[in-house]
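Structures are listed in the sections that come next.
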Structure I
C-alpha cells in the first residue's frame with residue numbers, strides 16, 4: 001500500500017476503549033507494533049475517533065504521531081456501498097478528510113466515490129498532502 005502512495009494511520013489496537021493518556025499510549029504503541037510487523041512501516045498518523053481528545057493528543061505527541069480529525073466519517077461499517085457513496089458525496093468541501101474503514105462495502109463503494117468526487121471537481125490526495133506536508137518524490 002505504501003509503495004502505491006497510500007498513507008497508513010492507526011486508531012489504536014482497541015479503538016472503542018477510552019482511557020487516560022497512559023492507557024492510550026500503551027494501546028496506540030501496540031497498534032504501531034502490529035502495523036510494523038504486518039506492513040514493515042511505521043504509521044505516522046493517529047485518528048482518535050470517539051476517544052477523549054486531551055489524552056489522545058498527549059499520547060500521539062509522545063509517540064511522534066500527527067493527530068488527525070476527520071471531517072466526514074463514511075461509517076463504512078454501517079449500511080451498504082450505496083449508503084457509503086451517498087455519505088462521501090454529501091456536501092464535500094476543499095480539505096475534506098474522509099475516514100474510510102477497510103470493509104467489504106467500502107471496497108465496493110470506492111470506485112463510485114472517487115468518480116463522483118472527481119465529477120464534483122475534487123482530487124483525492126493523502127492526508128499529508130491535504131495538510132500541506134506533501135514532499136515531492138524524486139524519481
Structure II
C-alpha cells in the first residue's frame with residue numbers, strides 16, 4: 001500500500017504501483033516509476049498475470065532538453081511519459097535507473113521534480129521503485 005509522505009505525495013514499492021496501475025485509484029493520478037526498465041512490460045515480467053494498458057505520450061532522450069548530463073551517454077533514454085491503467089486515466093513517468101552506486105540520480109532529478117510538482121497540482125503522485133526503501 002502506498003505511504004503518504006506529504007500532501008498529495010505517496011511513496012511505495014512495485015506492489016503498490018502495480019495495484020494502482022492495474023486497478024486505478026480514487027486519489028492517485030500520477031505515477032513516477034524508478035525501475036531498471038522504463039517499459040510498462042516490466043510489470044508483466046515481474047508478475048506474469050499482470051497486464052497494464054498503456055499509451056505512449058513521449059520519450060525524452062539525453063540532450064533533447066539542452067541540459068548537460070555529466071554521467072549519461074548521449075541519446076540515452078532519460079524518461080518516458082505515458083497514459084496508463086484503467087481507461088488510461090493515470091499519467092506515468094518512467095525513469096530507467098539501475099540500482100547501483102555509480103548511477104547518478106542528479107541527472108534525473110530536475111525532470112522528476114517537475115513531474116511531481118505538476119502531478120501534485122493536478123492530483124496526487126505515487127513515487128515508487130522496486131523495493132520501496134531508502135538506502136541512505
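Of note:
- Top of I, II by distance in nm of label points 7 Å out along Cα→Cβ at positions 39 and 119, largest first: I
- Structure responsible for -7500, with helix-only ellipticity at 222 nm (-39500 (n - 2.57) for each DSSP H run of 4 or more, over all residues; to 500) calculated and labels I, II on offer: II
- Value 2, 9, 17, 19, 20, 17, 11, 4, 1, calculated as P(r) over Cα pairs in 5 Å bins from 0, in percent, assigned to which of I, II: I
- Among I, II, structure where relative contact order in percent (Cα under 8 Å, 6 or more apart) as derived comes to 39: II
- Among I, II, structure where distance in nm of label points 7 Å out along Cα→Cβ at positions 79 and 111 as derived comes to 0.7: II
Each reported figure results from applying straightforward, stated rules to the coordinates on display, with no laboratory input. Keep in mind it's a predicted model, so treat the numbers as computed, not measured. Cβ atoms are built from the backbone, for glycine too; each structure is taken alone.
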